[in-house]
Each structure stands twice: as structure tokens, then as C-alpha cells.
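Have a look at these structures, which come just after this line.
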Structure 1
Amino acid sequence: MLESVVVSTLLYYYLHTKTRISLKFLFIDNIGVIVLSTVLAWLLTPVLAVGWQWILFLIIPALAVGIAFGFTMIRFWRTPKRRISAGPDEIVSPADGNVIYITRVEAGEVPVSIKGNRYSRLEELTKTDLLDKPCWLVGINMTPFDVHKNCAPIDGKVLLNQHFDGKFLSLKESAALTENERNTYVLANEEMKVGIVQIASRLVRRIDTYVRQGAELKKGEWLGMIRFGSQVDVILPADYEIMVQLKDQIYAGTTILAKKK
């Protein structure tokens with residue numbers, strides 16, 4: 001059991017430092033991994049031939065990693081049912097994750113999405129009038145423990161649904177060698193326009209979209225999913241008050257991201 005505790009705790013602490021998962025998982029999933037890996041190792045003991053019990057020291061780390069991976073995949077692929085209680089003048093978060101930046105974008109300025117050390121100019125947003133007025137750009141980092149489906153932050157029509165494969169940029173730019181794959185939406189109703197940018201990992205890249213341009217969506221309705229490591233940026237009207245702060249853990253469909261001043 002001691003080996004299970006050490007291996008599992010170190011694994012979850014590593015995930016915390018690398019992917020920003022909450023430390024609460026050291027007391028939730030970590031305990032489950034410890035218990036299951038210990039029980040399985042105990043059940044294997046009688047099966048091993050005499051003199052071969054030492055091999056459990058190699059099996060236990062593999063069990064811990066495998067069970068932790070299974071827990072992560074369950075969290076990653078789940079589709080939770082969430083009650084949408086936001087009012088008509090409130091914008092909900094389109095993604096689970098933690099807030100990594102909140103910046104103001106002036107009228108006519110092209111927003112720049114930042115994922116790690118990679119920068120993407122969201123030029124596709126110039127195809128709509130979303131940028132004709134000042135707006136907010138909010139970045140949401142999604143860890144492997146967050147739901148990876150994204151929802152509509154407002155009721156509205158899909159004015160833009162564009163996929164961008166990513167591309168190689170100049171080697172002279174040490175901080176901007178590649179742009180990650182992304183999918184950009186613009187939703188609009190009579191009161192506001194909002195942009196949602198799904199950004200995939202450069203290593204495992206796939207973004208699924210569930211809606212077509214021109215579709216009418218309800219607030220909280222699932223519009224797509226990112227696989228695997230990912231980020232969502234949201235472009236909001238500047239005359240709305242941002243209701244979250246940096247490092248906040250927020251949830252798709254339930255967290256109020258902004259509301260009318």
C-alpha cells in the first residue's frame with residue numbers, strides 16, 4: 001500500500017504542476033487509485049509463484065498509472081447534464097477550466113490567442129462585425145480532468161463556424177513557431193455578439209463541431225468538443241462586466257462569465 005500511495009500521489013502532483021489540475025484531486029481520484037491498486041495487488045499475490053512476489057513492486061506502479069488513466073478518461077469524455085439558470089443579460093462560460101487571462105481588445109484590433117508560447121491572431125473574426133467595438137478576451141485552460149465539450153454562452157445564431165488547421169510560422173519568431181489547430185464561432189442575438197475559439201493541442205489535434213453555420217442555439221447547448229489538451233478563448237462585449245477572476249475554476253453552462261452593466 002505504501003508504494004501505491006507514493007506512486008499515485010507523485011503522479012497526481014506531477015499532473016497538477018504540468019496541467020494545472022486542482023489539488024483537490026489529490027484527495028479524490030488519488031485515494032481511489034491508491035485503494036484500487038492496493039486491492040488488485042493483494043488479489044494478485046496468491047497467483048504469483050513462490051519467490052516471485054517481488055514482481056509486485058513493478059506491477060503496482062503500472063496498476064496505479066493505468067487506473068489513474070482510466071479515471072481521467074471518464075472525466076474527459078463525460079457529458080454532464082447541467083441546469084442553465086443564467087438570465088437573458090448574463091453570458092455563461094462555454095467551457096470547464098481555469099481562467100488564465102482577461103484582456104481588453106480595442107475596436108478594430110485583432111485579438112491574439114495565447115496557448116503556452118504560441119500566439120494566434122484570430123483574423124477570421126474580421127469576417128464579422130464582432131470587432132467593430134471594444135471587447136474582452138478571456139482565456140480558459142482546460143485540464144485533462146475538465147469536461148472537454150463546449151457549449152453556447154448565449155442564445156443566438158451561429159454567424160461564423162470556421163476551422164483552422166494550424167500552420168508553420170517564421171523560425172525567426174522564437175515564441176511563435178506554430179499556430180495550433182482551432183475552430184472559431186461567432187454567436188449573435190438582438191442584444192450581443194460573442195466569439196468562442198476552441199484551441200487544440202499541437203500534438204494530438206482534433207476538434208469536433210456539432211453545429212452548422214446558420215444554426216440557432218440555446219444557451220448551454222453543446223456546440224463542439226476538443227481532443228485532447230486544449231483551451232477556449234471567449235470574446236465578449238466590453239460593455240459587459242466580467243464576473244470571474246484569474247485562476248478561477250469555472251464550468252460550462254453554469255458559471256456566469258459576464259453580465260450587462
Structure 2
Amino acid sequence: MGLSEKLQGAHRDAPARVLILGGTGEAFEIALRLATRTDLQIISSLAGRVSHPKQPEGIVRIGGFGGVDGLTSYLIQEDIAAVIDATHPFAAVISRNAAEACQGLGLPLIAFARPPWVKTKGDRWYEVADMESAAAFVASQKGRVFLTIGRQALGAFKLCKDTWFLIRAVEKPEEALPPDALLILDRGPFDLEHELQLLRDHTIDYVVSKNSGGSATYSKIEAARKLGIPVVMIRPPSKHHGKTCERIDEVLTSLNHLLLHGIAQDDFR
């Protein structure tokens with residue numbers, strides 16, 4: 001079956017198969033809103049970094065693909081008609097792999113890009129390019145740091161010997177913690193009062209955060225602003241090199257155009 005046939009539902013017994021690269025709240029919402037569509041079969045792919053992830057509607061697969069070649073093979077084997085990249089703003093590798101695999105196969109890729117947070121009045125941000133720069137900054141300050149970056153990149157801070165860290169993660173990190181650290185295992189979302197109390201209780205001097213955008217984890221940024229605590233803000237990587245959607249409705253509209261017209265992949269790059 002050709003691409004245009006897949007997208008336009010030429011065979012009633014073979015709905016178009018759409019792969020959502022997910023793991024985010026937006027990906028969950030996209031899958032939920034597409035779940036009732038009889039002309040689509042939705043497959044959500046999760047990285048598998050937490051043991052019990054929230055399960056989206058539709059078919060769910062967990063784990064990596066094995067690079068560009070593995071993803072390309074999966075797209076062929078599963079007869080995927082279109083890919084929606086709704087991964088985390090810092091999941092740059094899978095986004096690059098998806099772009100390369102889709103380009104190689106001539107498949108449309110709809111990219112969702114969550115807008116980053118914007119510094120506002122009262123914020124005291126030190127914006128840095130990466131984890132290593134954030135680690136170098138806090139090491140030079142020798143203070144008490146709330147490290148809220150997830151559990152995948154803690155290794156960058158292992159040489160910060162004169163800094164005390166409060167680290168929050170959903171599950172215990174596999175990497176060794178910095179020498180002087182307290183680990184809290186907890187799952188959000190956390191409201192503003194919770195974050196204010198946490199920062200006060202641990203006498204935090206600096207917050208280290210990825211600029212992930214969205215509302216789910218913004219309360220820690222609000223709390224830091226209210227308490228006058230500086231934030232070491234790590235800028236998101238450049239993930240997409242073409243047209244992106246910043247709202248879920250834009251993603252759904254783009255997919256509808258594909259289904260109706262079989263728009264070429266180049267229109268989505």
C-alpha cells in the first residue's frame with residue numbers, strides 16, 4: 001500500500017497506523033484525543049526510563065529502537081504511515097533519529113515543540129548551555145542546591161565536592177550521587193505551596209532546572225521567584241530543523257490534513 005493510501009484510509013479494514021513518540025503529558029493528550037478515531041490505529045512509544053509510566057490510550061510499546069536503523073526497521077515492519085514526535089524538549093537523540101528515519105522512508109513527521117519558559121519580572125536566572133556548565137557554576141558557588149533535572153544526567157555533578165545537593169527523582173538514579181546529597185523519591189505534579197516549603201525547609205541557595213517549558217513543573221520556578229532564589233536554567237537543545245507545532249490542536253490539524261490530502265513529507269520538515 002502506498003503512503004497516500006495509508007494516510008487516506010483506502011482500505012476500511014486497515015486504518016492508518018500512527019506512531020507517537022511520547023512520554024510527555026502532551027503525547028498522552030494527543031493519544032487520548034485520537035483514541036476514538038476509527039480511521040487510525042495509534043501506537044505510543046515510551047522510553048521506559050521509569051518502571052510504571054502512565055499508560056496512554058491505544059497500543060503502547062516501551063523501550064528504545066536501536067538508533068536510526070532500528071527505528072527505520074520498526075516503521076517498515078509496523079507499516080507506520082506517519083510519526084508524531086511529542087517527546088520531552090531535552091530528548092534530542094530520538095528526535096534526530098526520527099527525522100532521519102522518516103526522511104529516509106519518505107514518511108511525514110509532525111513535530112511538537114513545547115515552548116520554553118520565559119524569564120519574567122522577579123526571576124533571577126543564570127542561563128547555561130548544558131549540564132556541565134550548570135555543574136561548573138554551582139561548584140563555584142559552594143552553596144545548597146536543589147537539583148531538579150531528573151535522574152539521567154546526575155553524573156555531570158559528581159565532582160561538585162563543596163556543594164550540598166537536594167535531589168528529587170521519581171526513581172532511584174543508577175548513577176552515583178554527588179558526594180554530599182540528600183535524595184528524595186517523589187512524583188509530581190507539585191503545587192506552589194509544596195515547592196515553597198521544600199525550598200525553605202532545606203535552606204536552598206540555588207535551583208538547577210532544565211528549561212522544559214509547560215505547566216507541570218513550573219511551580220518550582222514560581223517558588224524560586226517568590227523567595228528570591230537564583231535559578232541555574234539549562235537551555236533546551238535544538239531538536240527540530242523544520243516546521244513545528246506548539247499546540248496540541250496544531251498537531252491534530254496537521255494529521256487531519258495528512259489524512260485528507262496525503263501531504264508530502266517535505267511540508268512537515
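I have -7500 for helix-only ellipticity at 222 nm (-39500 (n - 2.57) for each DSSP H run of 4 or more, over all residues; to 500), calculated from one of the structures 1, 2. Which structure is it?
Working: 1: -7500; 2: -9500.
Computed on structure 1.
From 1, 2, which structure was volume of the Cα convex hull per residue in Å³ = 126 calculated on? Structure of origin is 2.
When distance in nm of label points 7 Å out along Cα→Cβ at positions 132 and 180 is computed for each of 1, 2, which one produces 3.1? Checking each candidate, the match is 1.
Read-outs throughout are calculated quantities, based only on the coordinates presented, and are distinct from any laboratory measurement. From a predicted model like this one, the values you see are computed outputs, not experimental measurements. Cβ atoms are built from the backbone, for glycine too; each structure is taken alone.
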